[in-house]
Every structure is written in structure tokens, then in C-alpha cells.
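Have a look at these structures, which come just after this line.
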Structure P
Amino acid sequence: MAKRPAPQGPPPERLSVSKLGKRRNREAVLPPEALLPELTLGGDPSQRVAGPPPPLALRTHGDEGLSLVLADAVAASGRSERATHGFHAYPAGMHPDCARAVIAACPGPVHDPFCGGGTVLVEAALAGRASSGTDLSPIALLVAGARTADPGLAGPLRAASRRIAAAGQLRSPVEPGDERLQEWYEPHVHDELARMMALIVAEAEPLRSLLEAVFSSVVVKASYRESDTSNRRVVSHRPPGTTSVLFHKKARELARKLEELPPHEAPRLRLADARRRGPPPGTGIVITSPPYPGVYDYLPMQQLRLAWLGLDPGRGLAAEVGSRRSFRALGRAEALTQWRADTAEWIACQGEALESGARLAIVVGDGLVGDRPVDALGPTVEAMRLAGLEIVARASADRADHARDTLRTEHIVLGEKRARVSAQPKPAAT
């Protein structure tokens with residue numbers, strides 16, 4: 001596979017934090033240890049831990065204070081188990097420490113138009129801030145709602161899950177289900193899941209949604225699917241009764257994590273397209289990580305969950321931004337053109353709804369399609385400016401991609417909505 005070519009000419013200047021103020025309008029290269037002194041760069045790949053690895057290089061631009069905040073945010077590495085973040089697998093989520101840093105620096109209610117599993121919304125709840133989110137995936141909204149649920153539901157969740165798990169272990173007959181689902185499970189595993197689901201749907205809201213989220217968290221692990229991000233079929237054996245035990249364990253895990261959340265206002269969640277629905281009035285900061293170009297097919301990866309829960313992906317399958325399948329179907333050039341148009345459209349929609357002084361923070365990574373890099377920063381910055389946002393700061397982090405033997409770059413860009421300047425009327429002719 002092609003490696004990124006080494007940079008030509010002298011190496012970039014490595015600036016200390018104290019020098020950044022003198023270079024406000026020029027890009028500064030920060031050694032990661034200036035922000036994260038405990039890092040050991042270029043460590044043994046065999047010793048990697050869960051979550052993104054530490055960055056090999058950081059670059060900042062713009063306002064001195066805000067660019068350092070963004071550098072700290074984009075440098076976040078490792079895994080965070082704070083509050084409910086660790087509940088339910090959800091691919092390619094924003095790092096919780098990244099969301100926390102940006103929220104702390106930007107006042108007002110928080111909105112995430114690609115809310116996914118709810119990382120930004122959880123951090124808003126921990127910060128005592130009102131929040132809202134949209135997504136095209138009903139599974140995303142289910143997970144985000146569970147991660148930000150009322151901590152008072154922890155007790156009822158424990159009791160209901162114990163009763164449902166016990167019923168799941170009974171060897172009572174179940175009605176024939178979807179044959180497509182049966183192909184992905186051992187017969188006894190499928191029947192355990194079916195018995196539990198029959199009881200879950202009989203529960204009243206809001207407990208039902210919490211139980212469905214717990215159920216969603218186990219259906220892939222109990223199946224023949226290799227992982228949440230791979231549809232490869234790997235036949236394996238799961239002893240009878242253990243799927244119900246796993247369900248109960250996950251419910252107790254969620255209950256424990258919910259009790260770490262402070263009392264908070266539930267986020268406003270909507271199934272919606274970020275190109276069509278902007279943030280609610282009064283939003284102070286929109287912070288989001290849209291799909292990176294050509295990296296994932298988010299909705300198709302949820303087919304088992306959608307089938308079990310009886311959820312319809314609707315037009316979301318066709319409306320996903322930057323999906324991997326669009327690059328396969330359309331070809332690189334046409335898919336990139338479509339991704340740039342979609343990026344401009346959703347940024348314009350969000351920017352139009354923001355009030356003067358409100359901010360938009362976008363975390364986006366350069367894609368890699370056919371071993372060729374895809375620039376995500378340039379189109380994002382251009383779209384923000386066209387939407388009436390002044391770029392006040394940005395930061396970029398280079399990380400090792402050991403799987404592809406190259407570097408991958410992630411960016412965070414912060415823009416601020418400026419008041420429209422109305423044209424002054426010309427003085428009347430005398």
C-alpha cells in the first residue's frame with residue numbers, strides 16, 4: 001500500500017505554547033508533549049490500548065486560547081469510561097474528552113446534528129447544559145437516548161431486566177420469527193432473544209426504550225457476525241442461557257453508569273437529516289463529527305438490530321453522507337463531488353439557524369479511498385465560510401494508522417456566526 005510521502009524541505013518549526021500568541025495568523029506546529037507530557041511517541045504497536053492512539057504531531061491556527069483548546073481536544077486518546085460512554089458499541093464516535101473540552105470553551109445550549117451514540121449529549125449532561133441532537137439512524141437515537149436517560153430509571157431497569165433475563169432462560173416455545181435473523185444465530189440463542197423481546201415490547205415507556213437499548217447492545221455479540229463493523233460470518237457456539245445472562249449484565253452496567261449522571265434535562269432527539277433540520281433557537285454551540293468520506297456504512301451495519309426491534313431505516317439508507325458504498329457505486333470522483341455538495345448543504349443548514357455569536361465546531365478526518373487520501377479539511381472550511389461563519393481557530397492531529405501503514409489526519413475547526421451587515425442606504429440626491 002502506498003505510504004504518505006515524506007515532507008520536503010526543512011522540518012516545521014516546533015513552537016512552545018508561550019510562542020503561539022506571536023504567531024496568531026500562521027499555522028503553528030505543537031509537539032504533543034506540550035499538551036500531554038505523559039505521551040511516549042512512536043510506541044510499540046503491540047502495546048496499543050483501546051481508543052485512538054496519541055498523536056504524532058499537532059498543528060494549530062487562529063485564536064491563541066481557542067486553538068490550544070482545540071489542540072487539546074483533537075489530541076484526546078485512549079478510551080473513556082466516564083458516565084455512560086462505555087455502554088453499547090457505536091462506531092467512530094467522537095472522543096468524550098474532545099467533546100468535553102469544546103463544550104467547556106463555548107457557552108449555551110449544545111446541539112449535535114450527527115449525534116450517533118450521543119457522546120456530545122452525554123458530555124452536555126455532565127456539564128449541566130441543555131442539549132439536542134438529530135441523526136438519520138433510529139439505532140443512534142435509541143443509544144443516545146439510553147446514554148442520557150433519567151438516572152431515576154436505574155432501579156426499575158435492574159428489576160425489569162432481572163425478570164426478563166430469567167424468562168429468556170426458560171425453554172418455552174417461541175413463535176417462528178424472521179428467517180433472515182435465524183440464519184445469524186444458534187437456534188437456542190435466537191429463541192432466548194425472542195423470549196426476551198416478547199417481554200420488552202410489553203413494557204411501557206420510558207423503560208421500554210432503555211430495555212431495547214440493552215437488547216440492542218447484545219444482539220451482535222450473540223450472533224455469528226464477526227464484529228459491529230464487520231458482516232463477515234464466523235460460526236461460534238454460545239452455551240444455553242448465557243445470552244440472557246449477558247442481557248442482565250448489560251442492563252446492570254447501564255443502570256450503574258446512569259447513576260453517575262447528574263440530574264439533567266433530557267436532550268431533544270429527532271430522526272432527521274442534518275441537511276434539512278438545523279439546531280433549535282438559542283443554541284450556543286453546534287459540535288459534531290460528521291461521517292468521514294468513504295469510511296463507514298453506518299445504517300447497513302445495524303441490520304440485525306433494526307430487524308429485531310422492528311425499526312425501519314426509511315430514507316436514511318439513501319441519505320447517508322459520505323458512505324463507503326457510495327464510493328463503490330459512484331466511483332471516487334463522483335462520490336467526492338457528492339460528499340462535498342452534502343457537506344456544504346448540511347453546514348449551510350446548521351449555520352443558517354445559528355444566531356449571531358453562536359459557534360459551530362466540526363471534527364472531521366481525512367478519508368482514504370483506494371489507498372488515496374481524501375482532503376476533508378479544505379471543503380469543510382470553505383463550506384463554513386460560505387455559510388457565514390468566521391473561522392476563529394482550528395487544530396489538526398496526525399496519528400499512525402498501523403493497519404494501512406500510513407498516517408491519518410483528524411481536524412477540528414471552530415467557526416463563529418457573525419452578524420449580517422446590512423447595506424447602508426445611499427444619501428438622497430440634492
Structure Q
Amino acid sequence: MNVKIYPSEVLSFLNAPPSYDASHKAVVIAAMCRGVTKIEDIDLCDDVMITLGAVKTLGAGVMFMGGGVLISGIDMNREYSHEHIIIDVRDSYATLSLVLPLASFLFERVTFKVKNPRIFNLRAYEDIYRQRGYYFEITDDAVNVSGRLGGGEYKSVFPITFPFFDGLMLLAPHFRSRTDIYYLPEYSSASHMMHTVDYMELFRVRCLVSGDCVQVAGGGKYFTDGRIKPEKDYLKASQFMVFGMIRNGIFVTGFEGDKVVSPEVSILDILGKCDGTVREENGGLTVSATHIPPFTIDLTHYSELIPIISVMAAFSEGYCVIKGCDSVKYAESDRISHLIYELRKSDVNIGIGENGELVIKGGKIYFGSNFDCHDDPVLAAALAIFAALCVTESEITGTEIINRWYPGFMEDMRDVGITVVNG
């Protein structure tokens with residue numbers, strides 16, 4: 001789908017959308033609980049819908065009801081099945097990574113039908129399986145695994161991306177023995193891992209973090225009290241917070257009552273360091289700025305923020321440096337190269353420094369262009385915000401990819417006053 005976006009000002013407020021990550025975790029936890037669990041205010045983006053389909057294939061009951069989802073849990077104490085099960089995850093890297101450990105725990109042979117699986121970074125997963133003498137194969141349209149995961153040590157020389165960490169950690173209480181999961185602190189898995197630790201504690205599962213290792217005791221289970229309500233999503237809201245910083249300010253509601261704070265809450269600290277004003281008032285956050293000075297920021301543990309912070313840097317008053325770009329190499333797309341390529345279409349002065357950091361010089365007025373999303377929903381959202389900040393209209397191709405992550409994004413853009421016309 002193509003859209004045209006016109007120069008716009010902020011006219012309204014934003015009600016923060018539900019969390020993408022927490023919605024995925026809620027689905028998996030509910031699927032492993034006894035009885036029926038209702039997930040309220042869930043993010044029904046394309047990827048979460050694929051995850052719901054995956055747990056249903058594994059034996060969970062799924063029913064949509066009253067703005068939420070009812071999930072009947074899988075019998076986690078049933079005998080290990082020697083069946084060959086096939087799960088269609090389409091192009092959802094998050095679903096594949098998150099559900100892979102659970103599927104291997106329940107079934108001896110699992111085939112994941114995947115669109116272009118070779119573009120995904122699965123080296124750490126393959127390494128972990130083969131360390132245990134298990135089967136792991138990637139073909140042109142599938143990932144095939146065989147071998148039951150259990151307690152013990154999980155460590156790889158390759159960076160393990162956070163969705164697989166989530167899936168392994170969420171499953172670990174059901175192992176008979178303790179699980180020790182090691183991570184590489186220099187990559188973005190660290191912050192998301194700590195978020196998962198906090199999230200698990202909401203359901204009475206405790207983890208011990210020691211250095212670069214997370215320990216999860218075996219023989220446990222989750223307690224949900226029959227309902228789960230995912231927190232709001234700071235990463236999604238950050239797209240509009242940056243827009244508010246550069247334009248007239250914005251008021252964001254919905255974060256009150258969150259028991260676990262997303263790792264991307266650091267966006268508030270980042271905006272503050274860039275002379276942004278973040279005030280808590282009337283049950284929400286007011287974000288504004290009079291100017292954006294040059295800044296240097298390390299986003300190693302918050303790599304999903306790199307595209308939108310790059311947009312903010314383009315409207316700063318000088319040279320900005322964004323460190324931590326190496327961590328994006330282990331995501332499912334060449335996000336940094338695509339970001340540079342697209343922003344240069346509007347003559348943004350952006351490039352890679354000597355140490356692999358992004359260097360962006362702001363202080364210019366930008367004209368709109370024809371942008372492409374490169375099948376990357378986070379990049380697509382940042383380009384849409386950039387387009388609204390240009391002085392002439394832009395056209396963006398492939399915006400339907402945003403539905404994988406943030407299905408209400410275009411509607412929220414219109415709600416805050418940005419002019420969006422379907423092409």
C-alpha cells in the first residue's frame with residue numbers, strides 16, 4: 001500500500017497503544033497456564049495474530065471476545081509427543097523465535113513454514129540445538145527442528161536475539177531442572193531480557209540474574225488470576241513523542257498503572273538529554289522542546305529506537321552521533337543501510353563513522369521524496385514521521401508492513417493531526 005503524507009503540525013493527543021512485546025509474552029504465558037486466561041487490551045497486530053495461530057496449533061484454545069482474547073492453556077504435563085507438527089509463521093521472525101522453544105518442548109519433530117527463512121539471523125539457535133546433538137535445518141521455505149529442550153546451560157558464541165530469549169525464559173519454569181541462560185551484554189538482548197525477568201515476576205515466577213546469566217528454577221508454573229493486561233508501548237509512542245519534540249509538543253496518555261516498564265522507556269531520558277521537556281500531568285506525559293541541540297547517544301540496548309532518533313537528529317542544530325548500530329546487524333533486516341539510503345533521498349547528511357556509529361548533521365530544511373519501507377515496520381514508521389516533518393509532500397511505498405507491528409499507526413497519525421492520504 002502507498003500513502004502520501006503532507007507537512008503537518010501536532011493538533012491533538014495520543015493514547016499510547018498496547019505493547020507489541022508484552023502482547024506476545026502474554027499469549028505464550030496464557031498458553032502455558034491451566035484453565036482459561038483473558039488477555040485484555042492486546043495488540044492484535046499481524047505478528048501477534050500469527051503467534052495466536054501458532055499456540056493454537058500447539059494445542060491452546062483461542063477465542064476472540066469483548067475486545068480481548070480468551071486462551072485455554074495447553075496441558076504442559078502431557079506426555080512428549082513423537083508426532084511431526086507443522087506451524088505456519090509466515091514472515092514473523094518474532095513468532096518463530098518466541099514459539100520455537102515451546103514447540104520443541106511439546107513435539108519431537110517441528111517444521112516451521114517460513115517465508116524466506118535464510119534472511120533471519122538463526123545462527124545462535126542452530127548453535128544451541130547442535131550443542132545438544134539435536135537436528136536444526138534451514139531450507140528455502142522452512143525451519144526444521146528435532147529434539148526436546150530441557151533445563152541446563154544455554155550459551156552461544158553468537159548473539160541471541162531477544163525473542164528467542166523470551167521464548168526460552170518463559171518456557172524454563174516448566175523444565176524439571178534449573179536453566180542457566182547466558183547473554184552477550186554488548187548486544188540488545190540485555191534490556192529485553194531484564195524486561196522479561198520483571199514480566200515473569202508478575203506471574204509469580206522468580207529469576208536470578210547474576211552477571212551475564214539468568215537462572216530460572218524448574219518445576220514451576222504461572223499464576224495469572226485468569227487475566228492479563230499488557231502494558232502500553234513506549235517504542236510505538238516514541239514515534240509521536242519525537243514528532244512533538246520537533247513540532248508543537250504532544251500529550252500522551254495511557255501509561256498510568258503499568259506494573260512493568262518497557263525497556264524503551266529510556267526514550268524519556270533520551271528526550272530529556274536532548275533538551276526535551278517531559279512532564280507528568282493529568283494522567284499522561286507532555287513532551288515538547290524549544291530546540292534540539294547536537295547530541296551523542298548509545299542505543300546498543302535500545303536498537304529499535306535508532307530510526308526515530310535518527311529522524312530527531314536530522315532536525316537538530318548540529319552533528320549528532322548514535323552508537324550501538326552493530327547490534328542491529330543481528331535483527332531480521334539491514335536496517336541501518338536502508339535508513340541511510342532512504343533519508344539521503346531528502347538530502348539528510350547521514351553516514352557511518354570510523355567506529356561504526358551513525359553520524360547525522362542537522363540544521364536543514366528537508367523536502368519530501370518517494371520512500372520505501374524495505375519490509376521493515378520500525379523503519380516504515382520513522383520514515384512516515386520524517387515525511388510529516390518535511391516541507392513538501394512525500395509518498396511512501398509498502399506501508400502495509402507496519403501492520404505487523406503497529407496496526408493503528410496510520411489512524412494514530414491522523415488523530416494527532418498528520419495529513420495521510422492513501423495512494
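A short reminder: the numbers here are calculations on the coordinates, not readings from a lab. This one's a predicted model, so the numbers in the text were calculated from it and none came from an experiment. Cβ atoms are built from the backbone, for glycine too; each structure is taken alone.
Things worth noting here:
- Entry that produces 23.2 once Kirkwood radius over Cα pairs in Å is calculated, selected from P, Q: P
- For 13.5 (mean count of other Cβ atoms within 10 Å over residues 166-173, calculated) the corresponding structure among P, Q: P
- If distance in nm of label points 7 Å out along Cα→Cβ at positions 86 and 174 is computed and equals 2.3, the structure in P, Q: Q
- Label whose coordinates, when mean count of other Cβ atoms within 10 Å over residues 278-285 is calculated, return 14.2 (choices P, Q): Q
- Origin of the derived value 2.8 (distance in nm of label points 7 Å out along Cα→Cβ at positions 134 and 294; candidates P, Q): P
- Which of P, Q yields 13.0 [mean count of other Cβ atoms within 10 Å over residues 198-205, calculated]: P
- With mean count of other Cβ atoms within 10 Å over residues 78-85 computed over the structures P, Q, the top value is the one for P, the highest of the group.
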